[in-house]
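Next come the structures, one after another.
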Structure 1
């Protein structure tokens, strides 16, 4: 790697870390508001800010032109740094070790929502805010934020980073400059978050809880301020339905929301969104009926928590209100199906993404037709446009990497001595950035029982899932490092 590449990467990392340090002032402020000793947190944040600003100032005259390779390496390095920056305040104030802190921070930034804490309500307010803030920043992508801010200083090289970080089958932008798209997406993201905060507060949730839960909801993260998660508010069904709605819309491509604010409804009419809503409604009704017929609860109560659970799992948020494992094996199967699907491409949700299933099933249908009509010519169309061969190839490749990653992590955990259900669901929950699974990582459990090296492995797979495999897999190829 030459000096030019090193300078390019360092300058981007420095501006991203500066932005993160400034955002970290929010939980510090919360600490002082609630009369907590936030001095150590403040000192740590100031040190990080000084180091980042110093690096940026040393490279202020360096003109950056990031290549795709440099963008990919920058993304991976930033995610590792995020883990350590988020871990140290947790270590200082909650007396956990480095591996647990790294796991919790990566779980936050990747919006996985898996936690090592069993008593959430005993944590300082500033730590609760920090956990929710990591979700909110990671939801839209700290890298996309960096792209937008970095473009204001140096407009070149941004597209390489946006492609490396953005999730989905292709990169789409609505404005001529990628920085404008990134910043407008953040504007929509912040606006929807504010709407959720206001709605939750009006419905009876305290302002602190409303802010934290809105951060976790819109980012589809799942960290809560309560030990019982959203189950703490089960006596207020309006809060549960409101959260269900905001989780659901957060699982939709944010470019569709951006179009909506430009009086364009076409984003909501795409095949992916239509299938996403259909899947949500079908799975929610099935789970609600299962709940109704296996418990003594009312039909409305069953609908409330059936729809909430599917919205939470399908969007990979991970909030819980009830222990769905008590509803029988059929319920577990339905929830597991939702885990494997995920939200929309371009949303804050994780998982396989609905669009990939649409493409795979269309491809399967074409292959069946070819058997019946061997001399006919068939093309695949999505939203009225022909799907390019490279999109189909990338989708199949993603599916293979998704399966391989889950199999490898499942085998690793099973070999470590954990039962099959825990191993499989923990793998899917971490790779898919979901959070809760089944068995020992079920909706009322946590990840604290894993050893320190298990937590590091799980955190790495969270990053792999968050970056959708290719960005990390490329680092292990000879061609990536050749002539770097």
Structure 2
């Protein structure tokens, strides 16, 4: 029985006794204890994770009714309340810190209590208990790992992969647009032989394409759900068909092909699928920071740097230098990638810290994994639309720098020999001349042959 105190609190009871709860709160004593126990950060579970919890509870109610474990009227009201949680109607009542009990029990009970409270307002004559009914056939130890997989697969398929596919398409378009722009290549950040801007961009596009493949390869393991294992993987206190039925129900809810874990002991004792996905996310981040840095280098200037490309000007670049414009979109992308790489280190530590029959770093893994997916998805769209889509080649600068580069002498080496070509390169630098001009001045080769050998397009491969 609930009673309201004079200090706008109400008294709730759980297995440990009475606990004061804010009068307007939809959660109960278990959640209130966790609020007091874990005042660590301002980090909370993300919307997509709470969505997954809501759908797990809604489907659990339906499955338990179908299996004859739960009365239909109880199942109906639990499903309705849980779907409201999934839709975000009661997010304000999911208030617990990420850094809590390592199983996520506090947040599982937060969901159970909010749903049970809402059931009481939806159907006053229907008794719904947070543990006995909302949590029927479940344990935090299988609910939270299931929510991690469901939420991660949801973001991967519906946000991140579409964003990366869009970026890949934009890069491919730019590679085609710039396929005839010849520029100097650079290795060790030093002048190398010619390349086209389209060829450089095609390399970026392939990096993104391979990242997409690596992420897709994570899906089979991510699709296995721990639901049905309950406390330690044995399935105690749940129907033997519950796990398979839940996987089927969640597959229908999300339009993702989930399945029951092949081994419930692995699914709860370890978080290897999350670690695998995080590693693939780190790989994408490494690719994207490389691309972002290349863009920043090629855009450097506009007058006193490389300046071979121009990226869109989206905001003033300085509070003191008028007219300065910076490649801020690429800078934002690089920072996102740094965060993802840091998150991966934390997830790897969390995965390695599983203890016997349960991993007890689940909330931290969930938070970092979903954050990495979501910020990579947002950054990929931003980078595609606000930077790469408007990228332009500075053709004149590209042509000037090819002619000025001493690496053009490479094409003369098969004719003159390496030592003679090296001598000419060093002399061209010392005298401030182009290789072409030095060769003409010293009558090294006839002009027609020289023009043919030093044609930068003759040094390009047929690829792209």
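All of the numbers you see were taken from the coordinates with simple rules; none came from a lab. Model, not experiment: these values are computed from the prediction. Cβ atoms are built from the backbone, for glycine too; each structure is taken alone.
Brief remarks follow.
- Among 1, 2, structure where log10 I(q)/I(0) by the Debye sum over Cα atoms at q = 0.06, 0.10, 0.14 Å⁻¹ as derived comes to -0.40, -0.80, -1.19: 2
- Among 1, 2, structure where distance in nm of label points 7 Å out along Cα→Cβ at positions 37 and 245 as derived comes to 4.5: 1
- Value 4.3, calculated as distance in nm of label points 7 Å out along Cα→Cβ at positions 269 and 413, assigned to which of 1, 2: 1
- Structure with the greatest value (metric FRET efficiency 1/(1 + (r/R0)^6) of positions 125 and 285 (r between Cβ atoms, R0 = 35 Å, to 0.05), set 1, 2): 1
- Origin of the value 2.7, where distance in nm of label points 7 Å out along Cα→Cβ at positions 221 and 293 was derived from one of 1, 2: 2
- Structure responsible for 0.05, with FRET efficiency 1/(1 + (r/R0)^6) of positions 29 and 309 (r between Cβ atoms, R0 = 35 Å, to 0.05) calculated and labels 1, 2 on offer: 2
- Distance in nm of label points 7 Å out along Cα→Cβ at positions 133 and 429 derived as 2.7 - corresponding label from 1, 2: 1
- Given -21500 for helix-only ellipticity at 222 nm (-39500 (n - 2.57) for each DSSP H run of 4 or more, over all residues; to 500), calculated: source structure among 1, 2: 1
- Which of 1, 2 leads on percent of Cα pairs over 20 Å apart, for residues 197-332 alone, largest value: 2
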